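Okay, got some structures for you below.
Taken together, the values in this text are just the output of simple stated rules run on the coordinates, not laboratory data. As the structure is a prediction and not an experimental result, all values here were calculated from the model. Cβ atoms are built from the backbone, for glycine too; each structure is taken alone.
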Structure 1
């Protein structure tokens, strides 16, 4: 199985790269990890660049991959439509409505197969040429537009799926920023899995030199697990 984990980082997230790589390779030793540091709208770039692999799992840069009963490829493939494994984003978030032309596809976890890249090449190239809008969550709005314009179905309700599959919050993994917004209280990450992660000396060593912002969030995660 050719599995790739891919994310893009802005300057604020670059110090998390060692943690990101460690967590992926702890679960999937044979997986390739690709980090894009391109400064031009990095959140958007993760959906635009053509990454070669049988299965490319795209995430936010502050997600720490955890082990699960199924691999990420096995789990997310149940949402697959034309080579893209995706779910609907929130229709309302942050006091704003994300519907119609501003519909969003949740971008924290998306799986891409070769068919996605072939099917969306023309539209992706248009955005790569500069058709980027500068507002919060545009990367997820852009992904919805790419899919819609390439013939993919876009469900009209929050957290519904093109093929009727059901979502298990366990597969959200450990999203560090959830502990800044308290969103983790909604899905309650698995404490035993987090304890196992923090018991790894290598992982703990990678957190020592983090900036105060990220170190504080890591401490909140550890406190939650204990």
Structure 2
């Protein structure tokens, strides 16, 4: 058994280059890691990262969708050696909390998944996302930009009538409340939590996000969970 200390925190503009380098060092065809999106998320307090001994081992962000009251979450990557500690789930919780605290209460949260990516699909369904058969047109611009534009490189291989190479999902209000409740409960006694994986390895995770460390923000999240 091996043990480590890790920190889950909100990224800042100073972290942009390190996050982009993390994506390069941990490539995954299903995670784009676009520099403009990462920079926007860092500047708006919606990019999160996990560090072990100062090295990034996991990242995730929330980004503008182009549609009103709709935010897209994505860009999640946990380095292979650090999977199994539930870090991806906590990155979901951190993003959900940040979105709820900075958007109108009727905000919707979406995510896109490659239809062949069974692992990611399992992860988002576990969080309470459900397939969105008619996604907002603003989400389809990259694949289906309109007459005279090529769209993404996968567009030519799409089935007849398909507008995008990804499947879109929405999280229900009840599922969103349940996820944020889990984040609050996880950090209720202490913002330092212990995570174990099947091998017996232990990760002591220090959560420093203001969403759960600041009493007023916790109260706002409690109100959201209770429908107030």
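Brief remarks on what is shown
- Winner on mean projected area of the Cα convex hull in nm² once structures 1, 2 are ranked, highest first: 2
- Which of 1, 2 leads on distance in nm of label points 7 Å out along Cα→Cβ at positions 168 and 184, largest value: 2
- Here FRET efficiency 1/(1 + (r/R0)^6) of positions 96 and 200 (r between Cβ atoms, R0 = 35 Å, to 0.05) is compared for structures 1, 2. The highest value is that of 2.
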